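The following blocks contain the structures, represented as C-alpha cells.
No value in this document is a laboratory result; all are computed from the given coordinates. Bear in mind that the values here come from a model prediction, so they are computed numbers and not experimental data. Cβ atoms are built from the backbone, for glycine too; each structure is taken alone.
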Structure 1
Amino acid sequence: MMEEVKEETTSLSVHGHSVKVAEVLQDGDGLTFLIVSQKLSGTGEYHVDRTYEDFEWLQQHLFTQEDVPGIQGVIFPPLPVKAQMNPTAKAARQLGFLALGNLQPYSAALETFLHQVAAHNLLQKNKALEIFLTSSEPPGRQRARKNIFNRLSQAVEEMRKEGHKDVDDFFQTKRDINHSLTGGTRNAVEKFLDVVLTEQKIAMACGHFAAALHLCVESSDDPDKAAFSKICVKLSDIFESMKKSMTSVAENDVSTLGIGLDLESRYQEAEKDMLFRRTCKLVELETTRKNAEKAKPVKKAPLEEVKKAAEIEFDHICQVAKQEIEHFEGARVQMLQQALVKWCEKQLHTAREIADQYDQHLQAFRGM
C-alpha cells in the first residue's frame, strides 16, 4: 500500500484530456476500471487499475486541501455514487441513468469526473491526482480524515445556516437560482428516466408478442391455415423490429440526454454544497466580528487578529467562488447543448433506420 499523500502540489505528467476509462472488469460484486492516459513526454501511455474506493481516495484528497487559499469556494466535480451489480431499489434510484443497461454510462461518468478534475486549475495540482493516474500501485485505503465537508456540511446544527441572509446580493441571487434549478433539474431527470423505463418496457412487450406469434404457426396443407401462419411469421418479424428500434431509442436517450441531465443534476448539487460552505464561513465571520466588537480591552487585540484572518479567508473564498460560478454557468450551457445535439442526431439516425425497416415490411405485406 502506498504511503499517505502529503498535502503538496505537482504538475501532471499526462495530458488531462487523454484520460480514458478504457475497460471495466467485474470481480465478484466489485468492479475494476482500467485507466489509460497519454504521457506528456509522448513516449507512451500509463495503464493503471483502479477500484471505486480509489476514486473515493482521490476525491478525499481533493477535499482536504485546506492550505489552498479559497479552496472552499471550489465547485468540486461530482463523483457518481458507487455502482452495484445487483443494486437495491434505493441504490438504483440514486444511480438513475447510470444504473441502466451495461456499464458504459457509468464508465463515461467516471471518465468525465477525471477530465473535470484534470482540467481544474487548482485541483489538477494536487499530488493525489498524479498518483491516481500514473502509479502502478493502488493509492491506498486510508481512513477518511476530517475535511471541509466533514466539518461544515455534515453538522446537523449548521443546517440552520442554509437560510441565512447573505450580505452579498450576487451570492444571494445565485443561492436562490441554485435552489430552484436543483429541484427542477432533479425533477427533469426523474421524468426523463420514467420515459426511458417506459421505452424499455415497450421494447420488452414487443419482444414477448413477437415470440407469442410464433406459437400460432403450424404446418398444414390447409391453404387458410398456411396463409394465417405466414401472416403470423411476418407480424412477428415486424414486432421484433419494433423491439430493436425501441431498444435503440432508449439506449440513445441514456447515452446522450440522460447522462447530460444526470451530470447537470450532480453539478447543481455540487454548486449547492459550495454555496452552503461559503454561507457557513459567512456566519463564522459575522460571529468573529461580534466577538471582536464586544471584547474587553485586554482581549481586543487577539480577537482583532482572528477577525482579520477570517476576513482574508472569506475574501479568498468569495473570489474563487465567483470565478467558479462564472465558469460553471458557461460550461453548464455547453454540456447541455452538446447532450441535446447528440440526442437529436442519434434519434434522427435511428428514426431513418426505423422508417427504412417499416417500409420494407410494408412492401413485403403488399407482396403477400
Structure 2
Amino acid sequence: MSDQSALVPKPGIMDIALYVSGEAKIAGHDHVLKLSANENPHGCSPAAQAAFEAAATALNRYPATDHGPLRAAIGQVHGLDPERIICGVGSDEVLQFAMQAFVGAGDEAIITRHGFSMYPILARAVGAVPVIVEERDRRVDVDAILAAVTDRTRVVFVTNPGNPTGTMLDSAALDRLAAALPPHILLIHDGAYMEFAGCDDPGIALADAYPNVLATRTFSKIYGLGGLRIGWGYAQRPLIEVLARIRQPFNLSNAQMDAAQAAVLDRDFTAFCRDENARLRDFLRQSLVQMGIGCDESHANFVLARFASTEQARRCDAALREAGILVRRVDGYHLPDCLRITIGTEDDCRRLIDTIGGFMAHERGAE
C-alpha cells in the first residue's frame, strides 16, 4: 500500500480560506427576502430565458469552441473588437486564466484592503503571496498601491466599482496607476458592477491604452445570469492570445452562450434594471443616512451601511434575520461594523427600511 502522506499539495493551497457565499435561508422562515448576494431582483431578460430553454433541445451537441456569436454580441453592444474578448465561466475564470499565465510561486499580487475576496484565493492557488494594501475611506488608494510595488509584484487587482464598498475610482486616478506601473505587471480592472455606474467603463479605455491591462465584466449582476456563470475579459490582442491558450475549448455550454447573447442584446431590459437600481439605491442611501447610519455614495447594486459599532451592526443583522431579511455581514472584508445590502425591488427596499427604522428606534430607546 502506498504512503498517502506523500501526497502533498503545492505551496499556498492549504493557506486558502474557502470562499463563503451569501446565505439563502433562515431557520423558521419559509419566505426569505434575500439581499445578501447582489443578485438582480428582476431576474434575467425574457429573451435570455427563452434562449436558455431553446438550448435544451440540443443538449447532445458540443458547443462552439470560439464563442464567436457571444463575443460578436458583446462587441456590438460595447463597441469593441470581438477578437480582443475572451469568455469564461464567470469573470472569476478569466481572472484565473490571468493568474495561471502571468503569476507563479513566490510572486506577489497586490490586493486592496476591501477588494473582492476571490483575489487572495486566486493568488494562493498559483503559489503567489497576496499583499494587502490599505484603502482610504473605503476607496482604492493609488499611492498606497504604488508604494507596495516590489520586484516580486506581478499583478494588481482593482475592483471598480468596489465590492463591498460601492465606491469608484475615476478615470484619471486609474490612468495614473496604469502609467506608473512597470510594463511587466498586469493591472486587472474588475468591472463586475460597471453597468450600474451609469458611465463608460474606465477599464475598457485603460485596456485600449495599455498592453498590460485586463478589464473584466460579468453576466451575473445586471443581466441576472448568476446561476449560469458567464463572464468576459477585454485586453489588447497579444494578452488575449496568451489567455486563450489556457482556456479549455468547451468551457461554456450552448445554453450559457445563447442566454448571454440574448441578455446583452436586450438593451431595453438592461436599461430598465439600471434605472430602477439607481432610483432605489438613492432612496435606500438617503433613508439610511436620515437614520444616522453612514452610507457612502454607491455605484453598484448595493449599499454599504456603516453602524456606530461592530456590536450595533450585529444587532441590526439579527433584527433583520428575525424579520426574514438576509443581508451580508462583511467582517471578512475588514468591515465588521458594516452590512452590505443588495438593492431589491421597491417593496423589498421599503420593507428593509421599515425594519431597520424600527431597530434604530429601539436602539435609541435603549440608550
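When helix-only ellipticity at 222 nm (-39500 (n - 2.57) for each DSSP H run of 4 or more, over all residues; to 500) is computed across structures 1, 2, the figure -22000 traces back to 1.
Comparing 1, 2, where is percent of Cα pairs over 14 Å apart, for residues 24-71 alone highest?
Top value of percent of Cα pairs over 14 Å apart, for residues 24-71 alone, among 1, 2, belongs to structure 2.
3.3 is what came out when distance in nm of label points 7 Å out along Cα→Cβ at positions 16 and 56 was calculated for one structure; which of 1, 2 is it? This figure was derived from 2.
I have 37 for percent of Cα pairs over 37 Å apart, calculated from one of the structures 1, 2. Which structure is it? Spell out each step's value before the answer.
On the way: 1: 37; 2: 22.
Going through each structure in turn, the value belongs to 1.
Taking mean count of other Cβ atoms within 10 Å over residues 272-279 as the criterion, the highest value among 1, 2 goes to 1. Sorting 1, 2 by Kirkwood radius over Cα pairs in Å, for residues 96-167 alone from high to low puts 1 first, with the largest value. Out of 1, 2, choose the structure whose coordinates give P(r) over Cα pairs in 10 Å bins from 0, in percent, for residues 216-287 alone equal to 16, 18, 15, 13, 12, 9, 7, 6, 3, 0 when calculated. Working through the options, I get structure 1.
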